[in-house]
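Taken together, the values in this text are just the output of simple stated rules run on the coordinates, not laboratory data. Predicted model only: the values in this text are computed from it and were never measured. Cβ atoms are built from the backbone, for glycine too; each structure is taken alone.
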Structure 1
Amino acid sequence: MKEAEILDRIRKDIDTIDHKLLELLNQRMNFVKEVGQVKKNSNSSIYRPEREKAIIQRLSDLNNGKLNQAAIEAIFLEIFAVSRNIELPEKVAYLGPEGSFTHQAAEGRFGAMSEYLPLKNIQSVFEAVTAERVKYGVVPIENNQQGIVGETMSQLSSTDINIVAEVPIPIHFSFASLNENINEITHIYSKDIAFRQCAKFLKEYAESSAVMIPVESTSRAAQLASQTRNSAAICSRIAAKMYNLPILFENIQDSTDNYTRFLIISSEYKNVISQSDKTTILARISDKPGSLVLFLQKFHDAGINFTKIESYPAKDGKTFKYWFFIEFDCHIDDPVIAQVMKANKDQIKWIGSYPKLC
């Protein structure tokens, strides 16, 4: 059999499978529509991250083919996103502009079909969610190389917003410019944290006389560099592509293990218990000697595993008092933690319990 005949036969088989996939997906969406009507009548939430996580894990456990877990997750997250839009379309606000890493995190969970609202700062995202102009917001909370995002912490402590889910994504920076010769570049635009995360590259490749200009986002950096000769941007690949800015160097970040964790937030939201949950709280603890140790000991005695504890200024007058940003493995409704939370309710602000992804 000739090569062309073999390829033609294989392609026909693929077409047959594609037709079956389309038919099955449409059947799935019919059931999704029914679910959406039930949820609408009961005013239930459309986005259930614990349910999506369980489905992906179940399918991964059943899988014995060519697809790995990452591929299964990528395919089904998009199916879930399409499903949510059929159930009940939701608006999603995020720290913009378009092409930012936060935009990437938002699309990774809510899909290309959702309606997105890019906003200029993190406070605006929280305000949009609080005022119910959008159902969900997406904001960065921490980078594993540079630490916590202070503005997000400040908003979590001062608003009644809940964490719906966490979204960890790898951060890869590109060096993009209209100039082909890096020695001609006199100005480099980027977000301040990006300069720190790409310090080794800048030291080795960029002219020492080049001026680093911090801007509000890496997307804005790409936009400015696309409009100015002898300038460059440290930005995401998607931002460079959006503004038709040629990329001179890829993956210029200092660490190959550079990840940022984003939070999906909403108002008055509470997930049901899943098989593996994380809880975030803020604790206002007395400044008396030993208060923090006594507070933490109660969690230890209950067998609770802490994954993060970090102090944050309470901004309470002229005093040096702090909130403690604490995360631990457990859902707020788990009986194991219920007594500890009840005993310390005057010191604790619950922020959210959600499926653990990192």
Structure 2
Amino acid sequence: MALNLESLVTSLQSLYGEEIVAADIRAWCLMNNTHYHTVTSKITEFKVGRGKWNLKVVPREVNNIEKAYQAPAVVPPVEQNLTPAKNDTFVHFGPFNDIKTILKTSVFYPTFITGLSGNGKTFSVEQACAQLGRELIRVNITIETDEDDLIGGFRLVDGATVWHNGPVIEAMERGCVLLLDEIDLASNKILCLQPILEGNGIFLKKIGRFVSPEKGFNVIATANTKGKGSDDGRFIGTNVLNEAFLERFPVTFEQNYPSPAIEKRILGKVASVLGVTDTDFCQRLVDWGDIIRKTFYDGGIDEIISTRRLVHIVRAYSIFNNKAKAIEVCVNRFDDETKQSFLELYDKVDVEFEFEKVEDKVDEDN
């Protein structure tokens, strides 16, 4: 039966008075063929203790609570277009085609993508959705992310309390792709998604409503680890995820950095968009990054140059028009020893280029 809050409170009061206990609610449920949880979720505002409720409220207060339950999300989903824009610099590689195939089928199939930082995991998912014309809701996960952030909760809008859908409910009702970015940073609060990862709907206990996913809804998670924590300490803040949670992802794709040929195409497209015509510089950056990665995988160094950082260098070059400065300011994030090693290595890769310290260049300009 459809439960109206005002009629529910009135009915309970007429039978059991203003102060009721769990036994009263269970008896009412038996008489009205409904569920105990459904009723208690409706009268949460009246709870005064464990298994105790006080229904002494004026009709106006009941009406206000009913309006809060029935109010729409703060921003109705129909007013937004969440399809990502196509990016002219994108070059597909790795598991991109497999991800695109999964999304194209519109079958619910949660997917986990793992790989080192800056290799295009998130970008690939966004561009797969862009090419398919699929809407995407991206949620950046942190240790603080909880059920209210994901599922939704009550918000104060224009002096009224209204229910606001979280990104997970928005994605389910729209039938779009939900991207959980950096999911290995999450705490155990992420377990609120377990029923959703099973392909079932979810009961919103705060408003007593069941939400079923629309066709096309899917969940993709990205992470730098496989949810087992970071053994080498490179990814501080990553957590060991619950095994039952991880088991709800049928497939896991491992995404590596692109091959030198693919990476050259990526930098070439970025350079073209930025108006950088020095294609040899892009080739040298690719060779430099490849040598550093091979040394990293062999255990020779503890740091790595990602594809994202090579793109940063090309962008810096388009701004400063100075190769040395572009490289140096983009590797300043590393410790001094690693930074110096990287700079000296680039000198060897690009034999026609002599590295000039940024400080020396500044002195000359002055």
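Laid out as a table, the results:
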| quantity | calculated |
| --- | --- |
| If FRET efficiency 1/(1 + (r/R0)^6) of positions 86 and 150 (r between Cβ atoms, R0 = 30 Å, to 0.05) is computed and equals 0.60, the structure in 1, 2 | 2 |
| Parent structure of the calculated result 36, 33, 19, given that semi-axes √(5λ) of the Cα gyration tensor in Å is the read-out and 1, 2 the choices | 1 |
| For distance in nm of label points 7 Å out along Cα→Cβ at positions 38 and 214 computed as 5.1, the structure of 1, 2 it came from | 1 |
| Source structure (of 1, 2) for FRET efficiency 1/(1 + (r/R0)^6) of positions 134 and 246 (r between Cβ atoms, R0 = 25 Å, to 0.05), computed value 0.10 | 1 |
| Top of 1, 2 by mean count of other Cβ atoms within 10 Å over residues 102-109, largest first | 1 |
